[in-house]
Each structure stands twice: as C-alpha cells, then as structure tokens.
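Please go over the structures that come below.
FYI, it's all coordinate maths here, none of it is from the lab. Treat the numbers as computed from the prediction; the structure is a model and nothing was measured. Cβ atoms are built from the backbone, for glycine too; each structure is taken alone.
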Structure P
Amino acid sequence: MSRLDQKTVANRYARAIFELAQADGQLDQTYHELVSVRQIFSDNPSLAPLLSGVELGIKEKQALVDQLKEEASTYVQNLLQMAFDYRRMNAMVAIIDEFERRYDSMHKRVHAEVVTAVQLDKVRRNQLKDNLAVRFDAQEIVLNEKVDPAILGGVVVKTAGQTLDGSIKTKIEQIRRLIVK
C-alpha cells in the first residue's frame, strides 16, 4: 500500500468533515473548534511527532488524544480519533488548514499578510481592508500585520494566491534597474 502525501490526506479528511458538518448545520462550530485544535498543535510543536512516533506507548498516546477530544463536538472527536487510528496525526494541522481554506472560500474570506513600514492606524487598516475586499471580491479580509521599516513605506500584501508589492523599497529598486540599463 502506497503512502499518501500530506496534501492528499489533508484534502480527503478536510472535505469529509467539511461536508458532514455543513450538511448538519455545524460548520461554524466545527470551524471554531478546529482552529482551537490547530492552536494547540501550534503551541506544542512536539505534540504531532509525539503522537506519531514510538516514544510513547499506545495507551499514553490515546490518553493525549482523549484530552484533545474533551469538550469537542462529535465531528471533531471523530476526526481526531480517525487521524490517530490511521496514523495521520502529523497531518492534523494540514487537515485543519485545508478545512479553513474551504470555509474561507465559502464565506468569501481572504487571509492577507500585510507588511508596512509603520503600524497602521484604524482608519488606514480599514481602508486597506476595503481596497483588498474589492480587489479580491471578498466579503471579509483577515489581516496578519507585520511592521518592517526596511520597506521604507508603502505596503506589501501576500495572500495564498499572489503578492502585491507597493513598497517604496521595491519601487526604488525598479527605478535603479531602469537607470542601470
């Protein structure tokens, strides 16, 4: 039996739980629970390797999975148990990421990493969100803001699909290349 790559696994598991939760009207709840589970894996980077490795016995691993399942809905509990049973815990974050991609697509929500030279104030942040919503035909823009004085000014926006570089640093480099020609 060939091993499936992580992207294929993530797509299959995410599609299954997405479709089940959607059909049952539990999509929003499942999304929020999965984001919380992903945060646990992010905060504890050794968790997935520990659940997948040979350091712990099966009973110790199951006890950890049972803790993850506490207070979770049936769908999330079943996903966690199935991922554990089929030795897919290393793919859990990828599964949740793929679920979120589907959820975002359905809700016309775009995640954007925004780099500016200075911290954006509320007015500029809202203007940027409005402009990006129009550009990406989105109902909601979720910004992950970073400040990098090295870009000198302007803004760099990265989404899953593209990068928009309106930084002054890049404009200066473009002018420099034109002059050097």
Structure Q
Amino acid sequence: MALRHAVLAALLDAELSGYQLAKSFSVGVANFWHALPQQLYTELAKLEREGLVSGREVVQDTRPNKRLFTVTDAGLAELERFTEAAAKPSFMRDDLVVKVHAADHVDTGPLLAQLAERAALARAKAELFDRLLHTMRGERSEEDFLRHGERVGPYLTCLAGLAYEQVNRQWCERTRTVLHERQAARAEQ
C-alpha cells in the first residue's frame, strides 16, 4: 500500500485541509498507517497534480487562506483498483521487540522501563479508540451499528486499532513480568 491510498481513504468522508488530514491521521488512520504532516502535504500536492483529489482555496479573514481537498472520480477509481488488488501480508518492525529478543544478553533494567512505558501508551490509545468507537456508533449497540450504520469502514479499522493496542499492552505487561521475575531470581542466586 502506498501513502496515496491511505490519504484517499481518509478523504472519503469529508473535504479536509492538510491540517485536518494530519489530525485525522494522528487519531483514526494512525492505527493502520503512519505518516508525518509534511509527507501528507507532499502527497496531497501529488494527488492533486494527478487529478485524484481536487483542492479549492478558502479565503479566511483572520487566518491565512487554506486549501480543502476532496476525492475526485479518478481518485475513487484508484481506490477501486487498489481494493481489487491482492493484499500483501503485513509484517512487524518494532525496535522494542528486538530489544526483548536480546534480553538474555543485556541489562533488562532499561527494558523494563520501556515495556512499562509502552504498556501505558497502549492503554491510553486503546481508551482513545474506545471513545472513537462510541462516538461513531452513538447510542446504538455495536451489532446494530455494524448492520445498519452509514459508514462501517472507519469503525472496523478502529476495532482493529483497539484490538492491536489491547494485545500490545497485554504482551508488554506479561513480558515485563517475566523479565522482572527472572531478574529477581538471578539476584537471589
């Protein structure tokens, strides 16, 4: 997947400025695609040149003018082609997992702190996803929303983000416990 597809998908629900798109990425899209704001601005310009998004200038009195972007028919066709293509398997690239892999040969003190920090971050992100899910479905039950909601794609991706963060937190906490217990056992010897 290229950044272009994530940007096109993020623009499906509303006309957004680059700033709003960056905010959207930091909250909703970040659970499946990470991009820096400058990467998003570059990608928006490229997508506009290629006719996959259209931008319009909005004149503001008290602030600098801004550009709002929306997906064009050509952009929708690109998303359709992307959706039809076979999905590549995902892979994990995580420096904390590499550090844990080396745990038997390094001082685990700093690693224990990093695991606790990651677990706390995962807990906070899971709580954020939980709030987003509630906001999207309102007072409806999840089952009712998934059957009859207007747009379920963002909801389903938030569910994936929630599950990922919950498992990430559980792994960090268990790994921290195991390493701490092993460290304590070695100290007793």
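Out of P, Q, which one gives 0.05 for FRET efficiency 1/(1 + (r/R0)^6) of positions 57 and 129 (r between Cβ atoms, R0 = 30 Å, to 0.05) as computed from the coordinates?
Details: P: 0.05; Q: 0.30.
Here the read-out was taken from P.
For which of P, Q does helix-only ellipticity at 222 nm (-39500 (n - 2.57) for each DSSP H run of 4 or more, over all residues; to 500), calculated from the coordinates, equal -21000?
So the calculation was done on Q.
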